[in-house]
Structure 1
Amino acid sequence: MRPSDGVPVEVGMIGTEGLTGAGSLLGPAAIRSDCFMQIPGAAWRLPRATAQRFFDEQKEFRTRVLEFVQSQISIFGVIAACNKIHEAEPRLARVLLTAASRSGQDRLHLTQEFVSQMLGTRRTTVVSVAGRLKRSGLIKFSRGRVAVCDREELGRVACSCYWVTNDVIATLYGAHGCSEGEEQSLT
């Protein structure tokens, strides 16, 4: 999302469980936002008119879209509160665990600049907090790459918002491709 000052801010993270633009299917209002794949993977692109026709005519598709929209509404509320009340370190742990869970990967291509946008904080804060997590052996990072080394301990550092949002996804989708992390290097 780009507020009027032009600075991009992350407002959501979608994995294999969802779709972008789902809100546009619910009514006539155009929902404007930028969407891009930060973590490499595959995606399908569907013209809005086709998606709208499926939504209107196919009960199964409509049910899945509405479930996803419901999950996002719940998650957006949690993340808005999280960004206001929790410190940067537990929020960074939440973001890294969420990205790993949603992508099914413990090796992530995330720049410090992008992570600072996700956290709504300065890049220098990300450098400092990521450095503490690295020294604790929870992550490795180097030049736009982050490896989650110890999911269990990173989960202890993460704020409760990770567990709340993870439960929302798990309730709807069961096991959602969350690979139990084995330590991986950045070589």
Structure 2
Amino acid sequence: MAKPQVPIEVDEDTGIWSVDGMPMILVPRHFFVNLHDAVEAGLGAEATRRLWWESGRLSAYQWCRKEAATHGLHGFDVFRHYMKRLSQRGWAQFTILDHDGATGHTRIGVRHSVFVLHHHGEGERRKLCYPFRGWFVGALDHVGEALGRPFGPLASEEIHCAAEGEHDACLFEVRPA
């Protein structure tokens, strides 16, 4: 197995893990996805989508703001860095397919999503990767604001999901709302 590509620091006194000074939590993938599934079962798919949208958008925005300052990144390089780090942390493999710097319109391919892998073979034939929608928007919101030309409200849609059984990857599109 490859060595971590991201430097992880563990505080000997507290046990807190951090990457680039940002506290992290390491949990097994099945725990996280089981928790997500339980929330969806308890609250319903639409309420869970809203929760993921709001918390994911805010968290991505905050992460990008901090990482931009930590690494001296600017513009769309922050979004590229975000996709790289998400890929390195096991969420999925994210590929930026195209991006319009004037509008924020971006298409992202997603392979090996934790949500698809967890449900592989269980007959789930629906879009499972919706939690990523808000992440893309929050990151792009940061990019637009940092460039001094906010993209305005952005919408994000999972066009298709590998879990639907017709594609080997998920496809997302972010566009002006």
Structure 3
Amino acid sequence: MKIYTKKGDKGKTSLLSGKIVPKHHIRIDAYGTIDELVSYCGLLRDSINNKYYENLFVDIQDRLMTIASVLSAENHANNLQLPQLKEDDIITLEKEIDKIEEQLPPLSSFIIPGGNTVVSFCHITRTISRRAERIVTKLSEECEVNSLILKYLNRLSDFLFVLSRLISRDLNAKEISWKPKL
């Protein structure tokens, strides 16, 4: 099978349903941003020197690829067998967030991202998750979107934030509080 088909050379692509749409279509933007998020999760997974979190990120990437596949199909493409997100996927992230937060001092201000390359990768991945959430929210105004997708993206960005703080702590990186100049 060839990787290129030349079908997209005119700025169009097809959804899983077979419908042809422009490559800038909101649905393409949504699952394309999820694809970007999957890649950045891979970068973060490769940068973390912790087997537990490496394995967790493989699961997160799997869940994100599930989200991308669901978003790439229109709702009327029900005859397709697609993996689905489950409430347990969100609960898994919530448990991870709770476990990490127990180890950290409470926040008293916003944090300026940085301090270590891995911490920065974590923040970049978090902001891509937030962007994906915004795009999927916009898509949900045009068509029905499984509410678990938005919940998962929201929890994922929260998880990435607390993970960045944990990594900062573990690497003795300086966590800089934002103090606005008024």
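Bear in mind these aren't lab numbers, they're just calculated from the coordinates by the rules spelled out. Note that the coordinates shown come from a computational prediction; the quantities given were computed from them, not determined experimentally. Cβ atoms are built from the backbone, for glycine too; each structure is taken alone.
What to note about this one:
- Origin of the value 10.4, where mean count of other Cβ atoms within 10 Å over residues 12-19 was derived from one of 1, 2, 3: 2
- Structure (1, 2, 3) behind the derived value 16, 46, 28, 9, 1 of P(r) over Cα pairs in 10 Å bins from 0, in percent, for residues 68-155 alone: 2
- For Rg and Dmax of the Cα atoms in Å computed as 18.1, 60, the structure of 1, 2, 3 it came from: 3
- Which entry (1, 2, 3) yields the derived value -14000 for helix-only ellipticity at 222 nm (-39500 (n - 2.57) for each DSSP H run of 4 or more, over all residues; to 500): 2
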